[in-house]
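Asks: So, here come the structures, one by one.
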Structure I
């Protein structure tokens, strides 16, 4: 029986590429999404991957959604915490609501999703948690104090939980993408993209969502069982750790 993988924010952008790559690798995939019903429907029509709607910022919704996935597909063996939002503003203009929304989704959402699956993974002596952080959680970014703080918090969460899961057969790792050619990034003004962003990337191009997805597939595999608490930095050489 195929292992079940759950990907948050799994019907668009990097998440969609991850969902498709895990499906191609033989997993039964469930893709969570927060609000774009049309995109989720189109994604399911294209791939056959079932989509499930809830906000990762709501613990009770996560618990109920995970229970539904496990009832329909089986126990979750792989969890990819990919869902994330931005509410960018320079700090002197940032509102408490902008801070809270990003922390609630990008950091607390990782707790909300991981906590309900943790006991089952411990009982089964197997689990793979992959947290999608960001280059800006490593180096910081002006105008993203909220986002950078949340993504840096994801890395601390990864390292701490990896120590707890190791003897139970659970690995916990993170991936920090740089600039990836998603719909959101490609919507940036072409002049800004070509003159300010891409010149900062030593390989001279944006990354592709599929390149992040391949990292996830490896970390989810049996072959990666000795890798835990680690961060894969996938940014084309823009920032070294």
Structure II
């Protein structure tokens, strides 16, 4: 079955207050990408996202020729999870499940720390909404849900949101942040704590996504055993 040319994104559209859609990767298919652009124009889409495998040079060139602008390099890392991950690892401060009383401090930390993303790199998106986007992801992690666990370092010096997919056996670090004044090794401690959550839940592997420009995050993940498995390019095209 042929995939849709354009996938409307209701959540993004409501959050940013304008019609947003995603164009599935075309693998260098000029005719299909042109058709997708025409459909965006007919449907009144204001912004379209396009994710291209970084190895597909022809697809990247084609996207830019059609007015898509590169906004981010997406780096995906993964690692196997085993019994050894159940062993408590040292951390610079106590790490424990989040409690409701920490919500305000964690939201403030999120607004301060999440300033590297394809949305911040795109001047057409209001900066205050870009910050609030990650607060929404945090709130999802704090809501009662057997599929997610959020761990907090010390007195809200950092946190990690862990997603558990029992069907696939894959655990995902959905969100992670550390305060500017957090102790050395805070990020690594949270990543290792997430691995323990995944092991306890019976996950067989773990994955996380970060930005190509976020070298510090990549080093933290690599120090915890993660390895890069895929790189992609995020493009945006605006329709005025």
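Every number here is computed from the coordinates shown, using simple stated rules; none is lab data. Note that the structure is a prediction, hence the values are computed from the model and not measured. Cβ atoms are built from the backbone, for glycine too; each structure is taken alone.
Asks: Tell me which structure, out of I, II, gives -0.77, -0.82, -0.89 once log10 I(q)/I(0) by the Debye sum over Cα atoms at q = 0.17, 0.18, 0.19 Å⁻¹, for residues 8-95 alone is calculated.
Replies: II
Asks: If distance in nm of label points 7 Å out along Cα→Cβ at positions 56 and 184 computes to 4.4, which of I, II did it come from?
Replies: Only one of I, II returns 4.4 for distance in nm of label points 7 Å out along Cα→Cβ at positions 56 and 184, namely II.
Asks: Comparing I, II, where is Rg/Rh (Cα atoms, Kirkwood Rh) highest? Mind showing how you got there, number by number?
Replies: Working: I: 0.95; II: 1.00.
Comparing I, II, the top value of Rg/Rh (Cα atoms, Kirkwood Rh) belongs to II.
Asks: For relative contact order in percent (Cα under 8 Å, 6 or more apart), which structure out of I, II has the highest calculated value?
Replies: II
Asks: Here helix-only ellipticity at 222 nm (-39500 (n - 2.57) for each DSSP H run of 4 or more, over all residues; to 500) was calculated and came to -10500; which of the structures I, II was it taken from?
Replies: Numbers: I: -14000; II: -10500.
Considering all the candidates, the number was obtained from II.
Asks: Sticking with this structure for a sec: State the single structure among I, II that was used to calculate distance in nm of label points 7 Å out along Cα→Cβ at positions 16 and 208, giving 1.6. Provide the component values of the computation, followed by the final result.
Replies: Details: I: 1.6; II: 2.6.
So the calculation was done on I.
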